[in-house]
Structure I
Amino acid sequence: MSRLFLLIYSIVGVTCAGIGVVIALTIGQDTLHPILISAAGGAVVGVVASWVIARQMLAA
């Protein structure tokens, strides 16, 4: 489970963090602090999403 989770997170985590940065820039937050918070929030969402995806793939 952990190897699959880490493999999926390497893709999903970066993608979700990038989406968070794009959202922050779109709403006009163009300083460092809001961008980092958005990227960290996206990375946390990526952890949850990766765990769910890995669990579903192992169950199938």
Structure II
Amino acid sequence: MPLAAIIPIAVVAALVLAVALAYALGYAPGERLHPLRASAAEASERTQDLAAEFFEWLRTGR
């Protein structure tokens, strides 16, 4: 097997091993991202409210 094929296989195997080890040790990236997810949801709600108010203003003309 040529070296050009062995290197990508080894890199993928190392990544799979790292992910499996992190999962086995209980690493949970979701807990760390919770504040970001909450602020993104808040921004989404505010944007939707702004768009709804704007189109209501256009529809009623006042």
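For which of I, II does helix-only ellipticity at 222 nm (-39500 (n - 2.57) for each DSSP H run of 4 or more, over all residues; to 500), calculated from the coordinates, equal -29000?
Numbers: I: -31500; II: -29000.
Corresponding structure: II.
From which structure (I, II) was P(r) over Cα pairs in 5 Å bins from 0, in percent calculated, if the value obtained is 3, 14, 9, 10, 9, 9, 9, 8, 7, 7, 6, 5, 2, 1, 0?
Numbers: I: 4, 23, 24, 17, 13, 9, 6, 3, 1; II: 3, 14, 9, 10, 9, 9, 9, 8, 7, 7, 6, 5, 2, 1, 0.
That value comes from structure II.
Every number here is computed from the coordinates shown, using simple stated rules; none is lab data. Fair warning: this is a prediction, and the values are worked out from it, not measured in the lab.
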